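Nothing in this text is a laboratory measurement; each read-out follows from the coordinates by a stated rule. Since the model is a prediction, treat every value here as computed from it, not as a measurement. Cβ atoms are built from the backbone, for glycine too; each structure is taken alone.
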Structure I
Amino acid sequence: MTTWGLLGSGHIGTTVARLAVDAGHDVVMSNSRGPATLADLVAELGPHARAADARTAAAAGDVAVVTIPLRAYRDVPVAELDGKVVLDTMNYYPQRDGVIAELEDESTTTSELLAAHLPGSRVVKVFNNIAFVHLAALARPSGSPDRTTLPIAGDDAEAKATTTALLDAIGYDALDVGPLAEGWRFQRDTAAYGSIYATDPTAWFSSPARRVTREELAAALAAARRYRDPA
């Protein structure tokens, strides 16, 4: 049994928590407003869930999930995550997060920013490219022929192996894209982002989910273009 420490309890965080609990794991939920505000969610999730502040959730988790607006990444506890696998779901939206110069010039990536903030942690980028409604709908048991594949990126092979096993436990296959620096291939507005998991790509967030195979995902990742590249 694995304990997941959730740093952020929005749509993605809550969906990941539900999948983890359904797999028989424990979750410790946190948000910026305090554990009391999570009472209803924890009651819904059941006995495998509890609420805490961010530092306690980070310390309690065998693995942590950072699922907050990118603008707040410097608020992520550092000491409590030392040595741990940290799953990063964040995306960069300038209209929400403010302009971040090193992301604008593409000299780094969102997950590399988090890794620099957490030098003792092993960061893996995952869950950032799929809408929460699709993440909830597409989970399938291990060995199912209609399983969907999610991309992961990270600099630590053991951390990626752990992430692959965790994805398997909650209903997904993983495709290793490479180091964190390659995480741009499934960032916002790329071919592997969002709409790939929707039956109607033009209305992907409200469209029913569709299975994505390893081959489809690999092709979308290969087709990714930097923001600076001409169309």
Structure II
Amino acid sequence: MLIPTNKQKEVPSCDKCDSAHKSIFCVLNKIELAVLSDTKSHIFYKKGQTVFYEGNHPHGLYCIYSGKVKIHKLGHDGKDQILRLAKKANVIGYRALLSDDYYHASATALEDSVICFFPKKDYQNLIVSNPLLSMQILKLLSADLKSAEQKAMNMVQKQVKERIAETLLMLKEFFGLESDNATINTVLTRESIGNIAGTTTETAIRTLSDLCKNKTIDLLGKKIKILNNAELIKIANLSD
């Protein structure tokens, strides 16, 4: 649902947008960006509001101008499973468009977000006319596949504590740190962290508490501060 707000007026045209220049659209020239901009709309989503639903048919592409989004799916046990996270300049919903299929997951705003929407026809026309854009999408699909394969391997080979530690490092890399250069710049529930790591909420809480007792992290409400990055890498069984 389109919600008119002052935040919408702040969204520039695509050729002047930092998000566009950092997204898959970075390969487009000014004319192509202008055409793209003419067809787009921008939508304000409140925290917790759904961008698109699993099972619905896509009508266009979404590009995040500001905010953070989770891509999630209901498992056979009825539990919500976070598949990946998205932030400023990331596009979402592109795979369903390419395959002309229904969404296999839902997207929900983790915080108040402004998201640009590009109609399906205009996006597909650009793909056909611009090989560089097609290559960007292929790279994105390859990265997603690599991430999914790594996550599947971790589920088999790594213990819960390793997966939780790796999840925290991933969140740090993905969302960055706050001004103290230690606190992860996002707020996720313990349930969400458990979902990403492939474990239960209770186990995630217990593991985070252990990491806190060992002075590896500090828990500041729902925020997490990394006190010993080297130790976290060691626990995650990663190479520094």
Structure III
Amino acid sequence: MKSIVLAAGKGKRLQSEKFNSPKVLREANGRALLSYVLDNINFIPQEDTVIVVGYKREMVIEKTVGDYKFATQEEQLGTGHAVASAREFFEDYDGSVLVLYGDMPMLKRETYASMVKQHEESGADCTILTAISESPLAYGRIIRENGKIVNIIEQKDCTPEQAAIRELNVGVYVFDSKALFENLSKLKNDNAQGEYYLTDVPKLLIEDGKKVEAYTIGDTCEIYGVNTIEDLEFCEKHL
């Protein structure tokens, strides 16, 4: 299988400009966030991993040792747009693709591997990593009817009732590659952020009658991304 690591962010709330560093190269315990992430998906060959870069991309490319491929997101137009930037590497590929973030150093290798295993065995077109949390974290909410996933709502677009839902969309997915890229071209940006959400791809698949499953975890410590100085301190402590 292959993977796409989203690593184009600036890290404004992390004060990354002050440190002259893109977000994914900020360090936790003396080691780049991206380094932890790449280690945790090392069951996928480096040459089959595409890293989407943007802000200070030359630094990310220079600091990332290995046979990784790089795609450039010229403008920050959302997660869906970021994944679409890697399209050229998947033109002739028909298999599974893990999509993840370069700023989530605490997600364990075992979690990624188990999620991929479930996806392959279930024959799903998309598997979503979800987590059950009692904390009102800034993640999208999983909407279910009769146990089946019917929608995902970004936190900024949630009604108060939806915001009370405790099953969170972590933002990590395994897709059938063909289904992913076919649907990326259908995305619209009519939402609170004016961005192209990767979250909308599973919605399109559901509408099309495709099989969308969840791989659910309970250890919510794993799902923290690094967006602020406080997040970085939290990750350092737990790592």
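Where is distance in nm of label points 7 Å out along Cα→Cβ at positions 163 and 203 largest, in which of I, II, III?
Details: I: 3.3; II: 0.5; III: 1.8.
Across I, II, III, distance in nm of label points 7 Å out along Cα→Cβ at positions 163 and 203 peaks for I.
Using the calculated result 16.0, 49 for Rg and Dmax of the Cα atoms in Å, for residues 27-154 alone, pick out the matching structure from I, II, III. Display every interim value, and only then the final one.
Values: I: 15.8, 46; II: 14.9, 49; III: 16.0, 49.
Here the read-out was taken from III.
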